[in-house]
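These are the structures, in structure tokens.
Readers should treat all values here as calculations from the given coordinates under stated rules, not as data from a laboratory. The structure displayed is predicted, hence computed values, not measured ones. Cβ atoms are built from the backbone, for glycine too; each structure is taken alone.
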Structure 1
Amino acid sequence: MKLAAIRYALVAVPVLLFCLVPVGAAQTGAVKGKVKELDGKSLEGVLVTATSAKNKADKHETTSDAKGDFEFTGLPAGDYSFSFEKKGYKTFLSRALSVIGGETLRLRTVVELKRDEAPYSIIRGAVFYDQGYSLPNAGVKIERIDGKRFKEEKLSGEGGQFAFRLKAEKAKYRVTAFANGFQPISTEIEIEGDEIRNIALTLQREK
């Protein structure tokens with residue numbers, strides 16, 4: 001009777017250990033994905049951070065490789081949000097995703113990062129004639145008049161509209177509208193930095 005009990009115990013112990021190993025391993029999962037530039041190439045060196053929804057201090061980090069691929073292994077099961085950061089690009093934040101123990105979560109959509117844009121100013125408006133009728137295909141010229149050189153010229157659109165994108169810095173400009181059969185008209189505008197200014201230019205017919 002004792003011999004049978006010992007044999008049973010020897011068999012039961014390894015079986016028990018075998019059953020416990022998968023249970024412990026199933027408490028963690030993996031995440032795989034890819035990151036690229038918006039409408040561009042794969043991005044290497046993107047810092048990807050997984051933050052636990054339950055504990056914001058619980059963070060895990062990895063970086064994308066030369067093909068833009070990234071991977072997390074050994075993430076404790078639970079919900080995570082993911083952030084993607086790289087110098088020169090806007091940070092992307094994902095919604096909360098569930099990591100399941102013993103499984104690999106593959107992101108179906110490629111994460112796309114948009115380049116950071118330098119701040120800029122816009123001077124925009126429209127060209128009119130007579131009693132407020134819009135004037136398409138009128139010439140519109142902008143030039144800097146504060147000592148620095150800058151000049152650009154374009155045609156107004158179908159609704160007489162135009163826009164110039166400029167550096168976000170203190171400056172003074174002159175905007176001139178002109179068209180055949182009309183007297184040219186100009187206005188001066190000062191900008192302080194990152195701002196949008198709207199103007200209207202009304203041309204008078206030549207006498």
Structure 2
Amino acid sequence: MAKDLKIAPSLLSANFANLSEDLEKINRSEADWLHLDVMDGVFVPNISFGFPVLKAVARISEKPLDVHLMIVEPEKFISQVKEFGAMMMNVHYEACPHLHRVVQQIKEAGMKAGVTLNPATPVAMLSDIIGDVDMVLLMSVNPGFGGQKFIPHTLQKIRELRELMERRGSKALVEVDGGVNLQTAPLLAEAGADVLVAGSAVFKSPDMIETICRLKNS
């Protein structure tokens with residue numbers, strides 16, 4: 001069993017007709033964070049939700065907010081993400097040509113800084129930034145849609161990231177998003193993941209609170 005495995009349910013899979021009810025269940029659960037996927041229809045081929053929804057969610061959620069910006073030019077929205085109370089702001093390596101600057105701006109705003117890698121981006125690309133980030137999010141599906149099938153190579157990628165972090169003395173958390181369920185969670189934990197983002201596995205389950213408990217004890 002992984003030590004203190006964190007579970008971050010992904011709001012993308014919630015029932016938006018009954019959002020407050022789903023959020024109250026998350027509040028009562030053993031979930032550690034709430035994961036918020038912001039999509040712009042440009043960086044990824046889908047649109048999710050914007051700041052009015054995020055502000056409403058922040059008023060209800062009692063969990064720290066893990067904000068994943070799947071958008072172009074995420075640096076334009078640092079102040080708005082901070083304003084509604086985000087704990088972690090996560091930007092894509094592929095969307096930030098000036099990544100070091102963006103990471104520093106996120107930290108200066110008072111948030112933790114995360115960097116996300118798409119499935120085809122090697123972990124070696126983080127070699128020069130790994131010492132500055134608080135978390136690395138590895139996408140285990142191609143970003144843009146919920147409910148996709150897990151990419152098995154992610155397990156090896158976690159191990160490679162751990163090796164890079166050890167060489168560089170990084171204490172960053174390793175988060176995984178995509179295809180996380182009761183079958184894949186133990187494999188990810190064993191490979192070295194610290195945080196698991198679970199969408200459909202949580203929100204589509206008959207008992208969200210029990211499922212989160214089972215994931216946390218993977």
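Please state which of the structures 1, 2 yields -4000 when helix-only ellipticity at 222 nm (-39500 (n - 2.57) for each DSSP H run of 4 or more, over all residues; to 500) is computed from it.
The structure behind it is 1.
Who wins on relative contact order in percent (Cα under 8 Å, 6 or more apart) among 1, 2, i.e. which is largest?
The maximum falls on structure 2.
For which of 1, 2 does distance in nm of label points 7 Å out along Cα→Cβ at positions 42 and 162, calculated from the coordinates, equal 4.7?
1
Of the structures labelled 1, 2, which one yields 0.10 when FRET efficiency 1/(1 + (r/R0)^6) of positions 98 and 122 (r between Cβ atoms, R0 = 30 Å, to 0.05) is computed from its coordinates?
1
Using semi-axes √(5λ) of the Cα gyration tensor in Å as the calculated read-out, with 69, 16, 13 as its value, let me know the right label among 1, 2.
1
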